[in-house]
Structure 1
Amino acid sequence: MDSNEQLFRIIIEEGFSTGDLSVFDEYVSRDFVEHQYGFNPPNVEGVKKAVESLHNAFPDFSMVIEDIAVNDDKVWGRMTARGTQHGQFGPMPPTGRKIEITVIDIMRFRESKLIEHWGVPDRFASMEQLGLKPPPKFIMKFMRMIK
């Protein structure tokens, strides 16, 4: 039986990083719930669709695990994601630009299967690196809100 940390590494390094969708069929429970914003539907099919779309937009996409922590049935990871946009990314046509962002993932396991996932990619950094900076008014309003 794989440990939760080993399962986390397989899902990140073989599933998300290389785009091997069979990893999700093998290691994700049928009652899996995706909590990351934007995955539609919020289940394993939504995850596979997002991973496929990500690799279509960034054919050289990869994730490197920088830190990992395990607590009972949950595993937390901090990764660095990198790629070059050569395909359509949402509404954005290919730019040829590179991204390098931090991603935080939390995964919960039961009986050697992934049952829940929370992902937090640094979307602002990816937007900036792809040339999609938010308008200055938005930034100013946001900065006033967090003071």
Structure 2
Amino acid sequence: MPQGLTDLSSALAMRLRDIARMMDRLDRLESGTGEWMASLNASRGEIKSASTEMTLRALRVVSDPTNFALLSFLATHESAPTASLEKSVNIGRLALIERVNDLIQVGLAARNIDTDQIQNTAAGAAVVGLINSISEATEKKLADSL
């Protein structure tokens, strides 16, 4: 598997792991049993379904041109304040925050609330690299065929 795909699948898996751990904690607080995590570990079907869902969500979110522009900007900056992101994609703060929240939900970006900085994640970098690779290959094929 190419490195970009390995990086993306690893990052998405870690995002799902974190969600599962939070759900397990809630389950233990509610019932004290931890049965949900045990049933999850026993059922590959739910793991496969969640993996497919998270992958499709990530691709759906990044396929929006404005969201991709945000991730591309973040790929060239270690961290960026919200104001810089507003200028980079030319949208208002409310719309920007909703888009950033979408990227965070699928693990493609992260937010430092204390400093109002938005960061790229390994998954975000991997998906930008993957899309850029596909675009470059498409461009080359098109140029060769014309």
Structure 3
Amino acid sequence: MDIITKLESTRDRTLSYFDLDQGELDRSYASGKWSVRFILHHLADAESVLSERIRRTISEPRQVLWAFDQEAWATGLDYSQMPLNLSRRIYEATRDGIIHLAQQHYDRSGHREFIHSETGIRTLRDEFDKVAAHNEHHLSQISVALKR
């Protein structure tokens, strides 16, 4: 499966979860873990962070780009009060932008590098792949939550 297909597939599957009822959104994949609602908010925020990394690497390669503390974002942005529809729109628009950039740059500029503050040198191609893999990881958690 090529990167565009992965990005579109994970996008489409994720968007369907924004339409769950309140009870399903409040379910968690394990005790003490994030609810489906929190995972969806996190995916919107992660998309924005990963999109910025992609855009900066295309425009300003070899920069140091900082990790983000997902727990701090969940608390600071108060995921329990954040409108889910807002996160849906952020997620969808940002993912569409990432797909556009992947179509243009995955093969042509995928070798461009940046320095991640925690993991070191990464490439643009690595970051596009991470978008899809990160999303797939959380889709698996949602699937478990909904089966519990």
Origin of the derived value -21500 (helix-only ellipticity at 222 nm (-39500 (n - 2.57) for each DSSP H run of 4 or more, over all residues; to 500); candidates 1, 2, 3): 3
Structure with the greatest value (metric Cα Rg over 2.2 N^0.38 Å, set 1, 2, 3): 2
With relative contact order in percent (Cα under 8 Å, 6 or more apart) derived as 21, matching label from 1, 2, 3: 1
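FYI, it's all coordinate maths here, none of it is from the lab. None of these values were measured; they are calculated from a predicted model.
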